[in-house]
Structure P
Amino acid sequence: MAEERLPVIINESLCKACGYCVEVCPKNVLEMVEALDVWMGAMAKVVRPENCNRCKMCEIICPDFAIDVAERGVEITFTDSQGKVVTKTK
C-alpha cells in the first residue's frame with residue numbers, strides 16, 4: 001500500500017530560506033516563494049512534486065536538515081502540480 005506523502009517534504013520551522021535546495025535541484029521541483037508568515041519573508045516550496053527523481057541533492061545540501069526526501073523504491077501517493085493523484089515507486 002502506498003504511503004501518502006510528497007516525495008520531498010520541507011519542514012518550514014527549520015527552513016531559513018537560503019535557497020540552496022532550489023539551486024541544486026536538477027528537476028526544478030522546488031521554488032522560493034513569498035511567505036509573509038515567516039521572519040525571512042520567503043520559503044522553499046515543493047511546486048512540481050511529479051518531477052522529483054528522489055536524488056536527495058536538496059536534502060544533502062540543506063544546512064538546517066529541513067528537507068526529507070522519500071526513499072527510492074518506496075511507493076508514495078501524492079497530488080501533483082496539475083491536481084492529479086499520482087502514485088510513484090521510483
Structure Q
Amino acid sequence: MIGTGVHNLSGQSVGKMTDLLIGDGGALKAVVLDVGGVLGVGSRRIAVEPSALVLYPGRDRFSAMLVMGKDTIAAAATFKPDQTVKSD
C-alpha cells in the first residue's frame with residue numbers, strides 16, 4: 001500500500017501513502033500521506049485515521065480516496081515521526 005496514489009472526492013490527486021502506523025496489538029492506527037506540492041517539492045506529510053480513506057482494488061495496485069475536504073487537509077498538522085499520533 002505504500003506508494004498508493006490518493007485522490008479527493010472530485011478525483012483530483014491529493015498525494016500518496018508513505019507510511020502505515022501500527023499500534024500495539026497490530027491494529028492500523030494511522031496512514032501517513034505525502035500531500036501538496038509538485039513532484040515532491042513543497043509537499044508535507046500528514047497522518048490520517050484509516051477511516052478517512054476508501055481503498056479501491058485495481059489490476060496491479062490499489063487506489064485510494066481521501067474523504068476530507070481541502071480545508072481539512074490544509075489545516076491538518078504536519079506529521080512528525082518522533083511525536084505520538086492520537087487516535088480514537
Check: Which one of P, Q has distance in nm of label points 7 Å out along Cα→Cβ at positions 26 and 42, as calculated from the coordinates, equal to 2.5?
Finding: P
Notebook entry, point to check: Any idea which of P, Q comes out highest on distance in nm of label points 7 Å out along Cα→Cβ at positions 58 and 74?
Noted result: Q
Check: With Cα Rg over 2.2 N^0.38 Å, for residues 2-49 alone derived from the coordinates and found to be 1.16, which of P, Q does the value describe?
Finding: P
Next item on the list: Kindly point out which one of P, Q the value 26 was derived from, the read-out being relative contact order in percent (Cα under 8 Å, 6 or more apart).
Entry: Q
Notebook entry, point to check: Given that mean count of other Cβ atoms within 10 Å over residues 18-25, derived from a single structure, equals 12.1, which label among P, Q identifies that structure?
Noted result: Q
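Read the figures in this text as sums done on the coordinates, not as results from a lab. This structure is a prediction, so every number in the text was calculated from the model and none was measured. Cβ atoms are built from the backbone, for glycine too; each structure is taken alone.
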